[in-house]
1. Name the one structure among I, II that semi-axes √(5λ) of the Cα gyration tensor in Å, for residues 47-110 alone of 23, 19, 11 was derived from.
2. Looking just at FRET efficiency 1/(1 + (r/R0)^6) of positions 103 and 151 (r between Cβ atoms, R0 = 30 Å, to 0.05), which of the labels I, II belongs to the structure with the highest value?
3. State the single structure among I, II that was used to calculate helix-only ellipticity at 222 nm (-39500 (n - 2.57) for each DSSP H run of 4 or more, over all residues; to 500), giving -10500.
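No value in this document is a laboratory result; all are computed from the given coordinates. Values in this document were obtained by computation on a predicted structure and should not be read as measured data. Cβ atoms are built from the backbone, for glycine too; each structure is taken alone.
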Structure I
Amino acid sequence: MQIKSAKYLISSPSFDKCPKPDKPEYAFIGRSNVGKSSLINMLMNQKSLAKTSAQPGKTQLINHFIINDTFFIVDLPGYGYAKVSQSSRRRWEQMIENYLRKRENLVNVFVLIDARHEPQKIDLEFVNQLGKWNVPFVLVFTKADKEKPGAVQRHVKNFIDALREDWEFLPQVFITSAEKKVGRDELLAFIHEHSK
């Protein structure tokens with residue numbers, strides 16, 4: 001798939017303020033600081049389409065980008081939030097849940113997991129929650145260039161093994177590096193395949 005155009009569209013405080021659901025939509029979510037903006041920028045071949053920040057928890061709205069005028073990419077707030085008050089956190093959680101459960105044109109959620117770490121409880125809980133809500137998703141392991149290949153493979157395997165305890169069918173897995181552009185073709189092929 002060729003990315004001919006990628007433009008920022010709108011940031012919405014709640015799912016009912018999002019653009020008209022008239023195009024296939026792909027959402028990206030992960031823990032704060034998992035490299036979400038960098039991955040979106042790498043996929044779209046733009047340096048600063050999604051705002052990257054050294055400060056985790058910067059994304060607090062539902063950010064829509066229109067790609068090739070044919071589909072939406074959505075940058076969702078991270079979970080495992082940065083230092084925010086309990087009420088802000090609850091508001092974010094509610095916003096994300098409403099979006100994930102009610103957005104009718106949502107085709108798939110890309111759940112980003114940091115490949116440098118052993119399985120984190122918060123990631124496993126989020127994935128299990130998506131399962132309970134019947135939200136389609138795939139796993140995208142990020143920052144694979146920041147760790148030895150053997151360690152990345154082990155972390156991915158351990159994560160999948162942890163999922164086996166609750167899941168009969170396991171999600172598709174992608175391994176990526178925004179810096180080295182690893183996984184770009186595979187993710188774009190996946191989007192292309194599901195946009196038809």
Structure II
Amino acid sequence: MLDQLLAHPDVFEESEIRGTFGFMAFHGGGLEEATDVIAKQAAAMTGSSYYGIQQPADLKWHIPSHRIDPQHSVVLDHFLNHVDTVITIHGFGRQGFFTSLLLGGRNRPLARHVGHHLRMALPAYRIIDDLEHIPTDLAGQHELNPVNRVRQQGVQIELPPRVRGASPLWWDWEGPHLTPHTQSLINGLAQAVSSWSPIGDATEQAE
């Protein structure tokens with residue numbers, strides 16, 4: 001399915017190779033609004049690599065994460081072979097979670113570390129990094145999910161509309177900059193990545 005999506009004339013695939021930490025947003029553009037912007041800016045601020053797919057607003061072609069297969073994209077395959085740790089940025093909307101950020105993926109020490117920094121950056125939101133409290137279909141645990149394909153695996157972050165600037169709260173926001181919540185999110189991600197080391201206890205890193 002990925003090769004069919006990428007063959008669409010209005011779908012744009014992008015990769016920026018820098019450090020071995022990576023950010024991804026393969027449901028970007030008009031599908032999960034602002035996820036590509038968030039991932040790309042956080043990557044640039046931290047010298048991380050970036051991979052994204054942007055769709056036009058009228059397409060809405062959702063491919064499940066575990067079917068985002070690098071066999072169908074040379075660009076994606078190169079990215080996944082270059083990075084060893086990754087954060088994937090997604091958007092979701094679900095009753096009871098409109099002010100919640102969900103931190104899934106298989107690198108749980110990194111999830112707790114990122115969660116610590118996001119709590120400081122976004123005190124008005126609930127940051128959930130305990131898998132027991134994340135809906136199974138949003139937890140990013142499938143082995144074929146790109147967040148788990150890299151050497152040290154990573155964290156899948158599900159963002160509600162409000163923190164992406166895509167809720168009624170921001171309908172009168174004129175910009176040109178990102179909404180304050182979105183910018184605080186990016187800053188929190190950048191601080192988490194800049195202070196992350198895979199060596200040592202994640203609790204010590206968060207202190």
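1. Working: I: 22, 17, 7; II: 23, 19, 11.
The value was obtained from structure II.
2. Values: I: 0.25; II: 0.95.
Max of FRET efficiency 1/(1 + (r/R0)^6) of positions 103 and 151 (r between Cβ atoms, R0 = 30 Å, to 0.05): II.
3. Details: I: -10500; II: -8500.
Considering all the candidates, the number was obtained from I.
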